[in-house]
Structure 1
Amino acid sequence: MAEVERVPRVRVIFYKEDDGTVPMVEWVEALPKKVREKCFEWIERLMTSGYELHRPYADLLRDGVHELRLRFQKVNYRMLYFFHGNMAVIITHGLTKERQVPSQEIDRAVELRKRFLADPESHTFRWEP
């Protein structure tokens, strides 16, 4: 019997600002319960599928920034992240009625990615929902 090759799990962490706040956690906790549960489901998919997660659940935007894509009641929710070794770092979030993430949000995510990579330890927040 052939051995099934498994995708290694990735650890998901959240970006922490210099002042210690974690906007992603604040955003998720403020969402309606059903949307929050769906966000957790998508984060779990990211953990189990890692680099192999693609559309319709995730997509590469640009400059190493990816998006987790979920839709609930005609609203598109997005969690922007990047990979750092065996970790997926969720850096920002948003919701939009449009089908695409606005370029200024991607620019912001690219900047936050640079900050994280310059000092991962001070920008890491581990959170268990």
Structure 2
Amino acid sequence: MQDEMQVGIACDVDIVTARQRGRELAAERGFDRTDQTLIATAISEIARNIVEHADRGEITFSAIDYSGRRGILILARDEGPGIADIEMAMRDGYSTGKSSGMGLPGAKRLMDEFEVESQPGSGTTVTMKKWVR
């Protein structure tokens, strides 16, 4: 597998593909099975948000190395309606759709680093990192 890859997200099948690609890269980077599952779950949550709220977007996976640490960077982008109140969206149970509202805060708990950038009308970018322990 290459050190960087991109998966377009527009439907449920794309969510499964993104999970698989993320898990594969995590395995190559040396993550144990538990962390591979955590990474795949976080990817699912973010990809599901793209399908439900933005219709389409993309997720880029990259191998990262920093100060002797190995990890994975997951960058999810869409050009959807954006998030008007990121602080509110990061609260457990908050949802503008039909979900339980666990997507963003749930993904944040599963990763080591997590950031959301969004502007109403301009889409959303979620940046997630996980480091090999």
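Figure out for me which of the structures 1, 2 the number 33, 24, 14 belongs to, where Cα extents along the principal axes in Å, for residues 47-110 alone was derived from the coordinates. Before the final figure, lay out each step's value.
Values: 1: 33, 24, 14; 2: 41, 24, 17.
Source structure: 1.
Which of 1, 2 yields 26 for relative contact order in percent (Cα under 8 Å, 6 or more apart), as computed? The partial results should precede the final answer.
Details: 1: 30; 2: 26.
Value 26 for relative contact order in percent (Cα under 8 Å, 6 or more apart) corresponds to 2 out of 1, 2.
The value 21, 19, 15 for semi-axes √(5λ) of the Cα gyration tensor in Å was derived from one model only; which of 1, 2 is it?
Computed on structure 1.
When distance in nm of label points 7 Å out along Cα→Cβ at positions 103 and 119 is compared over structures 1, 2, which one is greatest? Show your work: numbers first, answer last.
On the way: 1: 3.1; 2: 2.1.
Once distance in nm of label points 7 Å out along Cα→Cβ at positions 103 and 119 is worked out for each structure, 1 has the highest.
Quick note: the coordinates plus some simple rules give every number you see, no bench work behind them. Because the structure is predicted, anything quoted here is derived from the model rather than measured. Cβ atoms are built from the backbone, for glycine too; each structure is taken alone.
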